[in-house]
Structure I
Amino acid sequence: MPVSRDERIMVVDDAPDTLEVVQRNLVSAGYKVFTAPGVAEALRLLEKITVDLVITDFKMPGISGLDLVRHIRENLPSTEVIMITGYASVTGAVEAVKSGAEEYLAKPFTETELINAVKMALDKIRMRQAAFNNGQISSAERYGLLGDSQVMKRVLSTILKAASAPATVLITGESGTGKELVARAIHYNSPRASAPFIPINCGAIPPELFESELFGHVKGAFTGATVSRAGFFQTADGGTIFLDEISEISQPLQVKLLRVLQDKEICMVGASRPHKVDVRIVAATNKDLEELVKKGTFREELYFRLSVITINLPPLRERHDDKFILINHFLKKYADEMGYNTPVVSDKTLEVLYNYDWPGNVREMENLIQRLIVMSEGGKIDITDLPSNMRFSPKKTTGFRRSLAEVEAEYICNVLDSVNGNKTHAAEILKIDRKTLREKLKSMGKK
C-alpha cells in the first residue's frame, strides 16, 4: 500500500502512454498527481491549483516544454521542474537547466530514476522552506535560544525545570554552543529574574585577583587596596552568578567556592567576619569535569555541588534541524543592523552550509553569516562567497594519502578561520592551551 504524501505533482506530456506510466509510478509512491496533455492545458490547470513539482516533456505540439519551464520560473518561484524528453542531447540538457529545470531525464528512464529525481527536487523545496520560514518562532527562541530540533526541545524542557528550582546548574558543551544563553534563560525565567545576572569568565581573571574579584576586599587588605570594594557575589545578591569556564579556577579557590555553596556566605579579602549572600550559581565548562576529578585537578565535592542539575548542549553538527533556523535568524539580524535587504542564498550554498560540520558551533556560524553579508555583492550569497575551507577544491589531497601532520594543520587552519583568527577561541575548540597552539602554528610556518 503506497505511503500517503503531501506533495502535489503535475505531469505534462503529449504521449498518453508516457503520461499514464509516469502517473502510475508516482501514485504508487504516494504522491498526489495531476496530468495535462499539453502546455496550454497545464497553464489553465496551474491557475486553479498549486503544485510543488511539474514534470514536463521537452518537445510538444504548439507551446514547448521550455516555454512552460520559463513561465514557472517567472511566475511560480516555489515550484520545481523536471524536464523529460526522447530527444536527448547536450544542447537540450543545457537549455533546459538554463531555463530553470531542476533535473533532466532522457527517455526511456526507469521508475527508480524517476522517483530519485522527484525526491531530489522535492528535497530542495523542503530545504528552501526550512531556510526561509520567517513566520515561525521556535519554542526555544522565546527563551533567547534558537532551534526547534528534538535535542533542543529536551534542553528547553530542562531549562524550564531548572528555572523553577533553586538548585545549582552545570552547563556543559563545546565552545560556541551557547552556554551563556542557557544560563540567561534559566535566570530570566526564574523567580530571580528582576535581580542581577552577573556573568564571569573564570579563565579571563588573573589567579591573584580572582578571590578579590569574586568576594570583594576591605580597605588595606593588600597593596593598592585604598578603598573597600564589593565583589561579584555582593553585586549579584538576590540574583544569579554565572561562572563560565569553571574548570579554570585554582584548587584553593575551589575550596572557598565550595564553602560559599555549603554555608551561603562569603568573606571579603582582609575581613574578619563572613556575611550571608543569596546568590544562585550557574556554572559552565567545555571540559570533562569528571575526568578532571579523576586527575585530581578539580575537587569532587565541588563537582557534586555544582552539578545538581546538568544541561548538556549538543554541538551544531548534531542539530541538523536547527541549522536553517539559525542561518535565517543571523541573515535577518545582520542585514537589519546594516540597513540591507536580507540577501538571497543560493541553493548550492545552503547545501554547503547544511553539510558543514561547524567546529566552532553557533558562534562560528554567526561570525560567518555576518561576514558574508558584509562581503557579498548584489544581495545574493553564492558558493564563491564562502571561505576557501568550505569550498570544494580538486587541489586538496583527500582520503588516506595525507600525513597526520597535514590533517592536523588543515583542521587547525579551519578552526582559526571559523573564529576569525581568535587564538583564544581556537585553543578552546581544539582543547589545547594558547602556548601549544602557538607552537603548532610556528611549526606550520604561521604566526
Structure II
Amino acid sequence: MNDDTDTMPGWKRNVTIFLVGQTVSLLGSMLVQFAVMWHLTILTRSGAVLMMSIVFGMLPQAFVSIFGGVWADRYPRKLLIIAADTTIAVATLGLALLMLAGVDDLWVIYAALAVRSTFAGIQTPAVSAMVPQIVPTSQLLRINGINQSIQSGMMLLAPAVAAAIYANFEIVAVFFVDVVTALIGVGLLLFVSVPRLVRSDDGEARPGYFTDLARGVRYIAHHGPVKWLMTLFAVTMVLVGAPSYLTPLMVARTFGPEVWKLTANELFWAAGMLLGGMAMAVLGTRVTNRVALILGTIVAVGAFTAGLGLSTNMWVFFALGLLIGVGFSLLSAPSMTILQETVEPEMHGRVFGFVGIVMTVAMPLSMVVFGPLADRFSVEVLLVVAGVLLVAFVAAVLAVPAARRSLAAISRPAVQEPAAAQA
C-alpha cells in the first residue's frame, strides 16, 4: 500500500507540538499524584486514608469516561481537552490557595482529587480519539510507541522531581507547578491544527445523548475485532495488575525490606516499559502482524509473571519485572493503534471512553481480588496462578473460531509504509 503521510501536510509539526504539550502536562499531573500520596502517608499513616484517596482519585474518571467518550464524538476534541485541562488547573490552584490559607482538611484534598479525576475522564478519551485525526495511519504505531516511551520516562522522572520539590518547598509548591505545566500544555495545544470530524449523520437531526451512548455500547458488543481485542486487553490488565502492585510485597518478604531494593523493583518495571515504547517507536512501522505480537506478548507476560513467583534470585526477579514492563508497551501501543485504525472516526470517543474505564478499573479490581489473598497465601503462589491463568485465557480465546476470525481481520496494518520511507 502507499504511504499516506502526504494526505496530512504539516502533521509532524502538529504531532510534535501535541506531544510536547501533553508531556509537560503529564509531568505536572504525576508530580501531584506522588506528592499527594506521600503527603497523606506522612500526615496520617493510615491505610484507610490512602484507600479513600484512590477512590476519589480513580472512580470518578472511570464513571465519567462513559460520558466523556460520547462528548468526544459530539464536540471538538481539541476544545474538550483544553477545557478539561484548564478546569483541572483551576481546581488544583484552588486547593493550593486553600492550603496556603490554612485549610488542609482531608475533605479538601479528596474534593480536589475528585474534580481532577472527573475531568480526566473527559480529557483522556478525547486525547486518544484526537490522535488519529492528526497522525497519518501509517505512523500511528510509531507515534503510540513514542507516547508510551514518554509516559514511561515520566514514571522514572516524576518521583525524583516530586521528591525534590516536596522536600524543599512542601506540597503547595507541587500544586503550583502542576498549574503552570497544565497552562503550558493548553497553550501549546492551541497551535495544533485539528481537522473537523465529519459524522455520518451530519446534516440530520442529531440523536439524543443516550442514543449516542447506546450506539457506542452496541458498536463494541457487535464489532467482533474490537470486542475481542478489548476483552484480551481487559483480562490482561486484571491478571497482571495485581502482580505489578504485589511485587514490592514479595521483595520485602523474600529479599528484604531495604528501600533500595523496593526502589530498584519499581525502576526495573518502569525501565522495561520505556524500552518497549522505544522499540515500538523505532520498529513500529515494520510490524506486519500486530495481533501475533499482541498474543505472543500476552503469553510471554503470563510466563514471566509465573516466573516471578518461582524466582529465588533477586536480580532474576528484577530482570523478569523489566521484561514484563517491556511487554506492557508491546501490548499497549499496537492495541491502541488497531483501535484507532479499525474504529470509525466518529466512534473513537466512545470506544476510547470504554478503554479508559478498563484501564482505570482493572488495577483496583485486581487488587480487590488478589490483595486480601496476599494475606492468606504467599505472593509467589499468587504470581504463578495469575501467570498460568493468563496463558490459559489466551488459549481459550484462540479456541473460539469467531475470536480467531475477528483477530485475523485486524492483524495487518491498514496502511503499510514503503521501505524507503521506513529507512
Structure III
Amino acid sequence: MENKVAFYTLGCKLNFAETSTISHYFENEGYNIVAFNDFANIYVINTCSVTANANKKSRNAISRAKSKNPDAIIIATGCYAQLKPEDLIAVKGVDYIVGANDKDKIAEIIKNIEKKENSLLISTDHKDMTRFFPSVSYGERTRSFFKIQDGCDYFCAYCTIPYARGRSRNESIANSIIRAKDIAAKGIKEIILTGVNIGDFGKSTKESFYELLLALTNVEGLERIRLSSIEPNLLTDEIIEFVAQNKKLMPHFHIPLQSGSDVMLKMIRRKYDTNLFRNKIEKIRTVLPNAFIGIDLIVGLNGETDALFEDTVTFVKSLNVSFIHHFQYSEREGTPAVSFTPKTSSQTKHKRAEIITNISNLKHKQFQEKQIGTKHVVLFESSIKDNTIFGFTDNYIKVATKYDKQLINSIKKVEITGFIDTDVMSIKII
C-alpha cells in the first residue's frame, strides 16, 4: 500500500498550526503528503465548529475524501469532533474521531492504523482538558503560526470554545523559547502568536504574556513577531508601549469587539465596555499612528434589536480602526444566547452585515490612503503570480513588486506609492 496522506483544515490559525504539527507525525512514519483533492490512503480533516456553516463544511470535506477514495482511512479531529462526535459517527466511513484535547494521540494511531468497521471515538470532556499540545506551522518558508496558548475561561454567552478546547492553559516561557529558537533556526523570519486567548498566556504557569513577549524579542534570528487576536481587557498599556518601542514587534493589532452596544456586551458576558475599548484604540493611535487595527464584530446576535445595532454602527464609525471582520451570528446549542430574544431573521442579519462591510471597506481604504508616501519594512513571501512577488509591511499592508528570486524571505525597506487594486499596494524599494 502506498503511504499517501492528505489534510484539510477549517477554521482558525490555531487549527492550521495544529494540522502542520500532525502532518509531521505522518512524515516521521514515512508517509507522503499530497493535496486534499488527490488520491490518498488517509485523509485527516481538522474540523471547526464556530458556526453551523463550519459544521457543514466539515461534513462536506469528509464526503469529498470518501469520494476520492472510498477505501481510505478517514480521521476527523478538531472542535466539531469534540463537540458533536455523534454527528460524525453518523457520517459513515469516518474511522477515527479524535477530540480537540487528544490530537497528540494521532501519533499513536498512525503506528497501528487500520480501516474501522465503526468509528473509534477518542475524546476528553472539556473539564478534563489539561494537556497542552505544542504546535507550529511550517507551511510557509517565511512565516510561522506559533501556538502559545489553548482553551478559554471566559464562557461568553454565544461561544462554545471553552467546551471545545477546555480551560486556558499554556506551556512555560522556557519551553516556548526553545520552540521559537527552532523556528528561527529553520530560517523563518516571522512568527504569528496564536491561541484561543493569547493575552491569557501564563495563567497555568504563573507567568504573563508581557514576559513572554520580552523573552521572544531576545531570540536571535527571529526578526518579526506578530500578535493574533487579543482581548481588549488583556491588551495592557504596557504591551502596547512595548510594541511601539521594540522593532521586532509588528504594529498590528486584532481586537475582538463583538458588539458596540454596552447593553449587548453585558448580555453576552464580555469583560469590557465600549469606553475601555475606545481607550485601547486611542492608546494605540497615540503611540503608533500607522498601526493596523482590525476588530471583530458579530452581527445579528439574539437580543440585538435595531436600536442596539444602531449603537454598534455609531460606535464603530467613531473608531479610528483599519478593518472590521464580521460574522453573522449562528446559534450554538447549549449556550445561553440561544434563549435571548428577540431573534434576528436571516434577512436582517444579511442587511446588517452589508452595513458593516461598507463601513469596513471605507475605513480600510482611508487607512491605505494614509499610508501612501510612508516608509515601512516588508517581508517578501515565496508566492508569485504574473511575475509579481508579494509581501506584508510591518503594519500588515499587502504589497507587490516585480518578481525577483532574491527577494524571497528577505526584509526590505520600502515606500508605499499607491494602489494596485483594493487589497494590494505598490511600493518602491529604498
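Here, each number is a calculation from the coordinates, and none is a lab measurement. For clarity, every value in this text was computed on a predicted model and none was experimentally measured. Cβ atoms are built from the backbone, for glycine too; each structure is taken alone.
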Value 13.1, calculated as mean count of other Cβ atoms within 10 Å over residues 28-35, assigned to which of I, II, III = III
The highest value of distance in nm of label points 7 Å out along Cα→Cβ at positions 236 and 372 among the shown structures I, II, III is in III
FRET efficiency 1/(1 + (r/R0)^6) of positions 220 and 356 (r between Cβ atoms, R0 = 35 Å, to 0.05) - structure with the largest value, from I, II, III | II
For the read-out helix-only ellipticity at 222 nm (-39500 (n - 2.57) for each DSSP H run of 4 or more, over all residues; to 500), a value of -28500 was computed from one structure; give its label from I, II, III.
-> II
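Using Kirkwood radius over Cα pairs in Å, for residues 228-291 alone, single out the structure from I, II, III with the greatest value. All intermediate terms of the calculation are to be shown ahead of the outcome.
Numbers: I: 12.8; II: 14.1; III: 12.4.
By Kirkwood radius over Cα pairs in Å, for residues 228-291 alone, the leading structure of I, II, III is II.
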